[in-house]
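There are structures below to look over.
Read-outs: derived from the displayed coordinates by stated rules, not from any lab. Here the structure is a predicted model, which is why all the values come from computation and not from measurement. Cβ atoms are built from the backbone, for glycine too; each structure is taken alone.
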Structure P
Amino acid sequence: MAVLSKIRERSILLIGIIGFCLLAFIIGDVVRNGGFGVEKNVGSVNGEDIAFVEFNQKVSQRQAQMQGSGSVGQAVSNVWDMEVNNLLFEERYEKAGIRVGKDQIIDLYGQMMGQVPEVLNAAGKFDKGKFNDYLINMKTADPQRYAMFEDSKDEVAAGAKKQFYATMLKAGYFTTNFEAEQKYAQESDKVNFDYVYVPYTTINDEDPNVKVTDDELVAYMKKNEKKYKAEASRDIEFVYLENKASAQDEAEIKKEVEAYMLPKVTANDTIPSFANMPAEDVADFVNSNSEIKYDTTFVTKAQLPVEFAQQITALAPGQVFGPYNNNGYYTITRMMAKKPGASTKVIHVLVAYKGAMRATATRTEAEAKALADTYLAQTNANPDAITMLARTNNDDPGAMQNGGVYDITPDGAWAQEFKDFAIASPKGKTGVVKTDFGYHVMKILDKEDAVRVANLAQKILASDETIDANFTKATKLEMDARDTKKPFADLAKAAGLTVTPANGIGENEENIPGVGPERDIVRWIYNKDTNVGDVKKFDSSRGTVVASLKAINEKGVLPLEQAKQTVLPILRNEKKAKLIHDKMKGATLEAVAQSSGSTVANATGLTMANPMINAVGPETKVVGKAFGLAANKTSGLIDGNSGVFMIRTKSIEKAAKLATPAAMVTRLNNQGRAGIENRLTFALKEKADIEDQRSTFY
């Protein structure tokens, strides 16, 4: 009573404290998100700010467009890239005087929606009138989708400008005849030479004479700063205790599912087993007790779990199979019904024509029909011919993967004429069928039963006991690391846990390799109060992560751990080359081979475009030197990619003079123009002053 009395006496003070804390929380959140007139920016590009409010709206729109297929981090990254690119290119558009009008934007929509039947005319072309009607109907029938469409207009307008600008860039890109002739020579001129080769691997990496210090690594990277520059990053090591079902958990879930195989006595009734209950009760029973709801669809053998399809299709109506593990669910399957011959395996060759749906063909409809009739005649004359035709002469893009073979069921989403022929025709029948996609040369390969099954399933999940055990282990590891200050890896090993490294984590990343989205961990390792050696536990529905910050890598050159993967071999090989030089004494190949314990080998028919020495690897410097030597002349020692060489050129075979460079010019133009947008974007970003503050907002 005394305690309650004191609480009453101080109730006003407590209310004041609680109110102050709530107010501080609200104000902090508002200020962080740009409220109370404080305009927060996500970043800037060449001094042009990217405001948080508009950025956040676009992130929400992008998430809606992704429809749950991506994370918040992906949406943020997508919008950031779009905003940066738009600002970078807008400067270029202004300088080039590029503007786009309504017609150009609509044309771009036409390219984007070229496969939507509602906006196509009778000839299969995009129709602006139909497009307008399509939008009017969408506004009434699906306001939410229409709102998303309206929100995308600015993005589409930017896309129209970029397309126009890219066309200008590509038109300005050209290859000279001289460049074409040089490329032809690189690909066609051949050199033959003898060589002596001592690999770097002949010297052990642990040899003290080739040891590379950290200072040497840093000095080399600073000397080549542009090549080895890196953004700020963090290295961590972590233990991941996944909330995964134990063997005991699996056994318990299997036991629960097996119980449905027996009748169950309740206070008011006796529930028959899953196998013996009346068929009309199965749907309600499954929907009430299973995590996989009852499905009335008839399916083929190919649509059933591969490992158990044979056993399931062999069941008679009313029989059951299981329990079995089906993709993480313990399942009992009951056969409900069979439909003889309902599934048809068909092979087809699509002959498309100009104007057909999704077609890129240029042939006329009459030409397509004539070609289809020819293919049918070939098939009837030789039943195996259609197999080759389906793989090599098929306008169906899916034929690359499946050879034109499909399983057709009555409720499948196929063109109606295609489906009707398949379902109605007996095994072996051939024919030509016209659909909106073109003419199909078809042959019925097989007919099989379709089945309807009821699946009673329970997901295999970790029990509360397993999750609690993981939590306890993780908590103990975190506390031991903080209290004892012993190395994190040693403590984890003592607890029987596996430590995983994750290096080079960027400030805007959200995924931890092997774990998945863990933005909280990334925020923590970039918090100014987190120091190297700090340890923290993070809980999620997937499991528990105990992470330790291992290294803070500031913006500049590559972190040392990363440099050891890329730069260390270069410097080590430089030191090995000096040691190998001391062994390779002599003025001739034969003398050098004798002094180094190597042999004289030969390389034939090498080009500058493909400088691959057999059993050695690519050696551009060596092959280039061979082209530069006169016949029977010997080089000095050459430090190559994989070892030290000495070469003696035997002959250079000059290719016949290029009759006309036109074909080579066209090829090089196409290659150069194909990547021009990406190269320009990269160059603009390299030159731009970009300030990225995304990490403070999510």
Structure Q
Amino acid sequence: MAHPQDIVHQLSIRDPEAFWQHHAQAITWHTRPSRALSRQKKTLPSGTTHDHWSWFPDGELSTTYNCVDRHVREGRGDNVAIIWESPVSGRRETYTYRQVLEEVEVLAGVLHEQGVRKGDVVVIYMPMIPAVLFAALAITRLGAIHSAVFGGFAAPSLAQRIEAARPRAVLTASCGIEGTKGPLPYRPMVEEAIKLSASKPEKVLIWQRPELGWGKLDHASGQRDWQELVQDARKRGVKAHPVPVKSTDPLYVIYTSGTTGLPKGVVREAGGHAVGLILSIRYLFGVRGPGDVIFTASDMGWVVGHSYILYGPLMVGATTVLYEGKPVGTPDAGAFWRVVERNKVNVMFTAPTALRAIRKDDPENKYFEESGKRGALRTLRSLFLAGERSEPSIVETFQTLLSKYGAPGAQVVDHWWSTEVGSPITGIAQHAEEGLTDKKQGSPAAAPLAIKPGSAGKPMPGFDVRIVDDNGKEVPRGTMGNIVLGIPLAPTAFTTLFNDEERFYKGYLKRFDGRWIDTGDAGYVDADGYINVMSRSDDIINVAAHRFSTGAIEQAILMHPFVGEASIVPKQDSIKGHVPFAFITPKHPPTGGGNNKQRLPARAPDALFNEINSLVRTQIGPIASLGGIIQGVGIIPKTRSGKTLRRVLRELVDNATRGEFDAAVSVPPTVEDAEVVRAAREVVREYFSSEKVKARLICYLPSMGKCPIVSLIQAS
């Protein structure tokens, strides 16, 4: 008999109308939809016509009612809804569903008094404190649209989003706290952003944190004291009831960086989001309702925070952990495991980058082992990874630990999705029977499918995943190609961009003539139907007419015991067109400073290059031989959500091959640490300024600068 996950996916693709109408029963509707799916043709101002679709088009609902009110009405008001863990401020708070309702209905009343109405946009620019969740729920309660921007974005980036969204109001706080760096003032950035933007919000509500004063408010420009307004409204009995909206109305707009130009405003429609997200968190994550605790180590500025810190957990009546801190340094690499232990977490979700940081600071996994030996991690049923590709070694390491100390049958689940789709496209369903429309269709007791380290699992309901060549023709299993999605997308996914239908078509449909949605990712499907996402499509390297993914080459390099992290970019080659070029970070970086500077582990650099290159040649093929290696600490830039900025490294390498070492590169505002780009530029300069050999291995330590000895490696 087929596994329930395979059956569920087949049902969702074969008969989406029946499948999603069944799962729509999990929602409390103000007006129940008469149908699930509507298909139309849409004609753009340019004259282009393309397929369009909408979910539950005649339904009406309130997302806030489904997240909060209904649980209180059904007698679950005393269940814990939110646990706030803030190691950076030393605070911890819990809120029941009844307390959340009280906070949200008063704040919604305040926003209404400040002029916010149904259909208005409100920008949220806040740190990870409970008020950020109350803000989103209060905005939604009014039928308004929230647009959360990552707290700490520089003023120009915030200004772009304010100008694009044209918000009625901005909700912010006096500061964020960036790890051990202390308070980061938000007021200067908000004020500068509004000054730069052509769109001027009428009101700015400011949450005063004890860690940093906000100063005297500028009432003339619309600044207001958030807590003062709420306190006054509570005294006067001001509350707002939930306002139902059409299923196809926007719930929120979230901006994602475009390859060029302004950020793209991804629109999340209310009805499809609610139905798809409830199924997702129950089916894939195995969080089924009251009593379950999920810890999603992300931020409300990212789509992960929207879906699995806020909306998903609260829709099913579970407990969500809101975390303000880092995986390391607040105060150490055991921070995550203490959160799991203290809150009896069942499901954890983080980025592979976080686990790499933990492994770097705690290579022996002593913090995990210490918690595990106390039996403190026995509640942990699964550890989910997403944000960028998880190398097999990360999955294998933590699967071994989880099998030893976690709940029976616990899995590490690598999965794949994006801002545009709102919920995972692939993964391993932890409770696949939740997706069955008839319990007789499969064995409800079936265990989850086996994991395959390096794979992102199998497709989730409603996502028709295909692999095609550059002409849009499907390729055989096992063949690398472009990952595309059939239309319609699953209900959580976008159907357009905010006020920019032309860009939606050009960015996602035009490449394959409207037949497929282009994900921008490349990979393959193996013989068992597992999806392997190897890299972004523009990270494919064409070596002498052979196409290689950066992910596959990085995976081979990471098999070497010395290498903790790797990033591959193409380097121009006069014969092959391009060759793979590696940036690597050692697994155990040297320590020390001052007069006790330590070098990288003693090994002949040419031996290291040959060993790593041999792995690439063995795993990928001789044609994929490396064109060089740059090695160091703090030279691989990432976004704040943990994605490697390969494009930045590629630009540095391209510029260097032309001798343009100081040429500008496109560093996005999402960069975690701009100093890393500077460090990368310096080692690239040193590498390419030598004309003695084809390739050189440079070591770079932030605490000591370049190694006093630069060893030369002849590229093969």
Structure R
Amino acid sequence: MDREIWKKPELVKSLDEAQCPLWFWNDKLENEELVRQLRLMSEVGVKSCNPHARTNGGEGFIGGYLDDEWFDHIKTVVDYKKAAGEPMWLYDEIDWPAGTCGRSLTKNEDFREHYLVFETHEIPAGSVFKAQRMFALALYIVDKESGSLIDLAPYEENYMFGPELCFKSGRDAVCHIVREQIRSYDNGGDEEISYINREATEAFLESTYELYAERYGDCFGDTITTVFNDETRMSHAFVWDKRIPELFKETYGYDIMECLYLLPLEGERAGRLRIDYYNLIAEMYGKNYFAVIRNWCNEHDLKLFAHLLGEESIYGHARYSGDYLRQYRYMDVAGADHLGKGIGSLNIKFAASAAHSYGKERTAVEVFAGCGWDMTYEEYIRMITWMFQMGMQTIINHGFFYSDRGERKNDWPPSQFFQWKGFDRMAEANRMTRRLHYALTDGYNDAHILIFHPLDSFLLDYQPDNLFTHAFISGPVLRSERARRIDQGEQILMNTLLCENLDFEVLHRDACENFAAEKGTIENRHTGQRFSVLILPYCKVLPLSAARIVRDFAIGGGHVICVEEIPEMGVSAAEDTGVQEIFSEIRDRCTVIPGDEIGKIADIIGDAIVRDVEIINGTKRTINNHMSYGDYLIDPYVHTGEDITGVMFNTYVADDERRTLFMNYGKVTEEIRVRVRSLTKPVICDTLSGEVREISDFTVDGDEWFFDLTLPHTHGIVVVADK
């Protein structure tokens, strides 16, 4: 690393987007005041910003959206940024979620999210059951004992108002009715845009993006660099679109309308239908929304940043996105969100892993919402350091308030702008953020453990709940014990590894094409990362593409750990035999551990990992007070109350250097002794003060250096060694 850049990062223009706050336009705007606030940001080194209008339930932004006055205010910012040579981002919505154009597009029912609801009616033997089929998307009657479908043609009649069913059987039966619905605009439908409908996305581009392009297109790619797309999600458990039956049959070769009633039910057949259904939804989401917007952005010399909802666990990944990690394929800057001042959750790690799986060059996190006005400066820089340790590279403050008048101050506070008690040290914090951005970009995370994300195994047993949409405190509850075990077990596994300073990356089905096994390691072809341990947690289902990687890895001498079970199913019945044959071949090369022995994972991994950096004396690990969430979904996740204590470190490789960030999350200074492999003397870099010094009191044994580190309880220390 360049010592002069480390000492004075505020002078380096390439680091200007290390911090890019959401600038809350939450009152009546005056151009003179906008310029004053822009100068305040520039003076403390915050060179990039992202104007974001917030209505705050009627006590927030005052003015029209996307009208002449709006664009006059945007022009004020653009003109300032051009003159100052500073970058800015565009927030593509008013409030959130993105895609509604101020909730105008959802007035069109075709653009609003359609979804399925399921009814079940018991039909005792000998009783008569009647129904009007015209009010259902599909209706099925099955024999209760055998589960076989009953042909309804003999029981149907056509009357004046459409077909009616009059059913009677000598055996107990069950009727399943599937209805397609949309919420009314005035009852929550105003924010439920359909993200799987390409036409809705194109309308969003036309109504919003094209207006910015007409006025400021000549600034794209230079002054205006990135678009921020916020908190999209599936509002309902079973989203629907009229194109699904045709796409489903093209993709999987069978008719979903013949078995649609199975979607919320138990059993392997229902589970496999869910795997296919959510896979298709995830694909439609990515291709009809994110890919369309990203293509537009790239054609206009812009980058797309986005973060989604339900980032914290596999439960949220399935419920809100079909496949959360897959959506990062279509982003330029992979994003995450973090509410509350607590740290220790997995949302940031998931997002960073997905970014690495697809070879994304940048990550960014929206952070500090809901931390409260009592957030201290020390808490502020502590959270920033943890974000970088988890894999983020740009800090998006939520937020810098234009105004804190009246109820505006209670809109997910605090402001970290001039209203905040810690703002007098923002220049110092900005320099720290720039240093971390500089140290931890343009390379790769030097983790040695790869964990396969068992989404398909989760979907096999997951029974979605129709009774919840979004925006609740707790619920819906996972009804399947196995789904609950997968959801919580994966969290405990990952948090246990982090506590033991055993860093990892997450691999998911859609990214398998970017990984290959060779000579006992698995390589990420995009980043060059190599992994010597592969963990398959709760993977009853494993895609054949992943199973082939596992086979080559194991035969080459790689270390495979299976939690609870050996995979026995592919994502389709056609893959089952191939998966079973592979694991029959390598069974003796796999270590299988019970789920309740995850706490011993460090001992189980043993010498399978070559540790180039190690704490040998002092506090060697962290303690996480919140290893997993309960068996219910949370929306939104507010992380207040979660915390870690102890010492954590992670290593990043760039420019043939190994850069290890040590952080003490306790409340008192820690003294530790470390071992670092390096052919040259390691250098110690303080992230807050900018001090750079070579180690002075040390012993050396070959390429191993042993020395002491003093870790403050607030900011981090980076040790630089050669690769």
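Among P, Q, R, considering only mean count of other Cβ atoms within 10 Å over residues 353-360, which has the greatest calculated value? All intermediate terms of the calculation are to be shown ahead of the outcome.
Values: P: 16.5; Q: 20.5; R: 23.9.
Largest value of mean count of other Cβ atoms within 10 Å over residues 353-360: R.
Set P, Q, R, criterion FRET efficiency 1/(1 + (r/R0)^6) of positions 249 and 489 (r between Cβ atoms, R0 = 25 Å, to 0.05): the highest-scoring structure is Q.
From P, Q, R, which structure was percent of Cα pairs over 29 Å apart, for residues 129-384 alone = 47 calculated on? Of the structures listed, the value fits R.
State the single structure among P, Q, R that was used to calculate distance in nm of label points 7 Å out along Cα→Cβ at positions 41 and 473, giving 2.8. Among P, Q, R, the structure yielding 2.8 for distance in nm of label points 7 Å out along Cα→Cβ at positions 41 and 473 is Q. Have a look at P, Q, R and say which one yields 0.60 for FRET efficiency 1/(1 + (r/R0)^6) of positions 289 and 409 (r between Cβ atoms, R0 = 30 Å, to 0.05), as calculated. Of the options listed, only P reproduces it.
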